[in-house]
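Below are structures written as structure tokens.
Nothing in this text is a laboratory measurement; each read-out follows from the coordinates by a stated rule. Just so it is clear, the model here is predicted, and its values are computed rather than measured. Cβ atoms are built from the backbone, for glycine too; each structure is taken alone.
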Structure I
């Protein structure tokens, strides 16, 4: 196995040493160099030709955002942002600019604080390794995701007698590349349509509230981080809290969100499979499931449940997916009704819902 060659970019000597040590605990990783700012980062990338860069965002001289643009556009390098929790909004900006993923850096300075990210950092590196071994490329397009591809032919949509809409709920699952993809979808809705949306985006605790607020600023829908007992209502979007699963129950003829601790069997959190399976049992043919970009196979069990109950299933096409992992696994189930480039998903949802 060829080792993954990594350059660590961070202005803190302590952080550089600690991150390097954690990375080199993996036998297939070689940290080939480090940089203390963006200018030095470019020099190291040109000289060392790494496979991956870990990047802090707050640095002197050339900051992490400028370097990120150069790494993703000019060098097409995967970048994992390692940033403090206090800069959540900056993390989402970095993802929109093309960062592959992020690991939240604790704000404490003690070694045990920073060492707490080791498991998450190792997980992200393993995912990059899996992409490298299978030869699956990822798109480094940031917020300017291409709109190539036309998807499968659009089936005719009938709104039924009286023009009543067909879908009451749209459930979206995504992981790597999901934040900018969701931003694109929700900003494309020009009005608040009378269907509800629920979202499970793989994300650690502490980020989803800021993420929901960011999405809400550019959408006609009301978008919030879900709380236990929230009602699922038309025109409302509930984002599953990081580190928890979001499932649903019916009470007094209303659908409520239940925020629960993940089970030991859940590999991905918040679990898309758990959300979709729960929705399918309550909504049946009145729901649509959408699987967007992401690593892994979360959602592949859930889309089967949706289809068994008569629901409609959409997957993002390979043309635009930052990582064609979750959509590919969904398509492999044989139950996906249509694959659609990202730029067409909002209109596909609107048409499928009968508007």
Structure II
């Protein structure tokens, strides 16, 4: 049951990054790809019906984490208290930027909230990447299963690192570039004309950096966490992950240059999913490594809830997911196709 819930949490987090990742990416390119008021309305209309629903996956993953691995939830929320508060504020500012822009037809008002939306999207991508970097690198867990990290120390990886060091900053940059390309491809799919071409060009320009950062991040991960390769050596099926990662990168650049935006966006989603699956596969059964002493690491066994609760929870989780999937299928089918500027709003 512990392994099953580990997979469930990983799948829900992956769904969040793929889905909310494209509207974060749309926010990142917002001020650069959309040059007129109408083009900015088109970007906002492309994500308008789905962005808040996409964020529900983050809440659902947090709730699932609290239910299945309460010790991990308690440890993470205490040790990462400051960055979590910053992420909450950025999520709120991003929502305000989207929703408040259309309330007053004034260029100063709209310009202010355009900047709020774009900057909060950029910072969220970096923070989410740095958070994953912290999990992979390890945190200074004590024997009681708790830890504290300052925002930064000397930017070096060690037994007592800060939240930001060279590795986690690199992870943040990887996330920023990846979600920029992901969002640009989504905007290219949902829009037409100059805006679509501009968005596709941004994705093509980001691709070489995305490829470079992917290779550098894999090498850096092996450097700071050599044991992360143990599962790949033990289970040969894991070798499919790097094949999918590199293959999807190849499809992205081929499809984007051939004006096949839907295929490029699908490949980008597959790339993100493969990168996250690869990280989860490398960590298993550890859910939060300790940088101080490996014996202090939190695993699916010493951080999980009771067996009876995990069994009963499966039933309710399945029912909840059926409702959620039904809603998402309905909403994405209803708003499929290119966006238009007719009507009010955004």
Structure III
């Protein structure tokens, strides 16, 4: 892999020769001349998703926090710690990926994603400072290092990112792209469903509303990376190793199940170890189909948390195909619509 030049007068932005990776761009954002038409739709959706964490009131949640069971507080704190780490490392790593993407319309969307990941980190800080007792806050920020299971699963994804920083090889880039898709498409969702489960019992409603906005953003990030992966596979059929992808999915699913059983277990009303495993394998199968690949887990095609979708209100949770891109995103939208590039 070679990162693109910042100043490149000899570049060629003609869409006939434009590539997702390995192209020769000038880095000019001529957004009236794009190759990847899906990027236009996704840009508009992501711009319409602008939101401010502090606009969501959390004053009732601090009272509900003390009313939760010890098991619910343990899960609440641990999942927040996990999410803080994920979005922190995403904010730092996305520019490393963007340096090697040679389609300007996709560079722009990755920059928006980087900004959104920073907003997510801000939202977690807002939740922690507003709800968690002062003596518990540093424990949450440090739990990714003190909890062995959490550390090992964070280490897996972070090491893949670090491997590419240390060695910018084709294989390491392929792995970092798949790892990003796994993080956005598999890692978050048991944690999100925990907050929706609480909201279904009228607990921590402010937190659930924050998570709705984050969830909505993450679905667009799934769309982005699924499309990037599929475009690279079309342009460079041998770039990804399918066995590598399946192995990465297997590890990610096993770690997600282990972590969710560890932090949620059977002590939360509405969730248990059986539903955790069923949901994780269901969402992994769904993500593989979105990449045009065969699912891994036979018999796991039903969402055990489908009853929580109305609370999540994300217009068909996890759908990264065309229907999601065509769907309006006006629900719980803090911004007015932002017009994007011209339709093509």
helix-only ellipticity at 222 nm (-39500 (n - 2.57) for each DSSP H run of 4 or more, over all residues; to 500) from the coordinates reads -10000; which among I, II, III: I
Of the structures I, II, III, the one that 24.5 was derived from, the read-out being mean count of other Cβ atoms within 10 Å over residues 166-173: I
Structure with the greatest value (metric distance in nm of label points 7 Å out along Cα→Cβ at positions 46 and 206, set I, II, III): I
